[in-house]
Structure 1
Amino acid sequence: MPNNVVTSVLVIDDHDVVRRGLISYFDGISDFKIVGQASHGSDALDLYKKLNPDIVLVDIVMPDIDGIMVTRHLCEYDPNAVVVALSSYIDEEKIRGIINAGAIGYLVKTISSDTLLQTLRDVVRGGIAFSDEIQTLLKANQKSNTSSNTDIHLTERELEILNLVTEGLNNREIGEQLYVSTSTVKFHIQSIFSKLNVNNRIELVTLAFRYGIVS
């Protein structure tokens with residue numbers, strides 16, 4: 001990533017140790033800067049309006065307003081807000097709740113610092129932000145949601161590509177795995193976008209996890 005591109009981050013977490021740890025870690029990273037922090041969810045929207053951060057890292061469980069409500073408020077104010085949950089909870093109800101509220105990812109706090117950094121760099125490039133444990137949980141429990149997808153008709157190849165997209169692969173990597181050209185992958189992804197009425201990969205992955213489309 002170019003040295004002159006700095007991604008601003010707002011941290012909302014009621015645990016002082018977590019906030020201090022993130023601030024200390026990112027202080028040594030040239031392409032990221034934590035521009036604000038808050039220990040209460042009720043401060044999130046005012047800080048967001050003031051700082052206009054590129055990414056918001058938000059805890060799920062907080063004493064006043066939880067991360068789901070914080071995310072909902074932020075995304076109602078700015079539909080383009082990039083909110084990533086950072087939580088110690090691996091709970092499907094909370095995960096789906098914050099995704100439904102507009103978050104584009106969910107990371108567990110056991111994630112290593114290097115993996116967190118790489119994931120956020122992927123987010124900046126339009127990638128997804130789901131810890132492996134979260135992807136496994138959502139995919140394992142998606143069968144209960146398939147009844148809501150009777151009007152979604154994706155081809156076998158489109159479903160195959162969608163699964164690889166949710167795993168974070170780019171078009172070239174998908175093409176290499178399926179032995180097809182990058183242009184063919186792009187064609188199928190555009191078809192998936194059209195069928196599911198989404199505009200980008202973040203919306204696509206969020207919808208796929210939300211409604212259990214992938215297998």
Structure 2
Amino acid sequence: MWLPDLPDEVHVATVDARPSKRLTRPQRVPIVAHRWQGDERDLTVVRGIPVTTPARTWRALATILDLPSLVAAGDSVLRMGGSLAELERVVARTPDRRHIRKARAALELLDGRSASRPESHMRVAVSAPDLPRFQVNQPVMRSGGRGWLATPDLSDVETRIALEYQGLDHAEPKRMRSDLTRATDLRREGWLVFPYGPAEVFGRPWEIEQEVRAAARGRVAC
């Protein structure tokens with residue numbers, strides 16, 4: 001899964017349907033002990049070891065991740081072959097567990113077309129109800145039906161606004177030239193392109209929201 005840096009811990013659970021406060025806790029610090037009282041449908045076996053399914057693991061992550069990180073993790077589950085329906089069923093089976101509202105909010109934002117964790121975070125930054133509903137990695141066409149124009153990370157055809165994440169790989173000369181050409185083509189077709197890097201996406205996402213909101217006001221498709 002796409003995850004932020006987390007403590008180097010291994011979570012181990014004893015499967016027991018009976019509620020109990022008794023739990024033998026290991027002395028080793030990286031091991032975190034739990035008592036499993038969940039549904040057998042949320043368990044699978046990997047290399048002979050019983051583990052929680054990706055969907056149930058994602059649900060458990062709601063207790064320790066913020067919303068953007070939880071959305072990114074969920075996007076990666078979808079890219080690995082999981083389904084939104086699967087995630088919804090797990091959330092429905094845990095209505096009284098911790099952070100249920102966060103899990104439900106994340107479900108509304110998941111998109112398996114996201115190609116990376118930063119893209120997912122950038123999408124959450126512009127997910128306010130009064131902002132355009134950006135499409136994820138969808139081809140946009142030239143005006144007049146003149147063929148393919150580009151495939152931005154996030155795009156809205158109505159306002160012709162595109163958002164691009166510029167990570168370290170975009171600093172490679174060949175990639176940089178390609179990015180410049182694409183941005184020029186989009187601009188000539190009336191698109192407004194916002195490139196963002198790690199500092200904005202992870203450090204100042206509220207500024208992305210404010211900038212895009214200001215740009216979206218009054219913009220219409222050309």
Which of 1, 2 yields 16.4 for mean count of other Cβ atoms within 10 Å over residues 43-50, as computed? 1
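If distance in nm of label points 7 Å out along Cα→Cβ at positions 35 and 131 is computed to be 4.4, which of 1, 2 is the source? Provide the component values of the computation, followed by the final result.
Working: 1: 2.7; 2: 4.4.
For distance in nm of label points 7 Å out along Cα→Cβ at positions 35 and 131, the value 4.4 is produced by structure 2.
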One of 1, 2 was used to compute helix-only ellipticity at 222 nm (-39500 (n - 2.57) for each DSSP H run of 4 or more, over all residues; to 500), and the result was -10500. Which label is that? 2
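Assuming 67, 35, 30 is Cα extents along the principal axes in Å as calculated from a single structure, say which of 1, 2 it is. Don't skip to the answer; put the middle values down first.
On the way: 1: 47, 40, 30; 2: 67, 35, 30.
That value comes from structure 2.
Where a number appears in this text, it was derived from the coordinates with a stated rule and is not lab data. Note that the structure is a prediction, hence the values are computed from the model and not measured. Cβ atoms are built from the backbone, for glycine too; each structure is taken alone.
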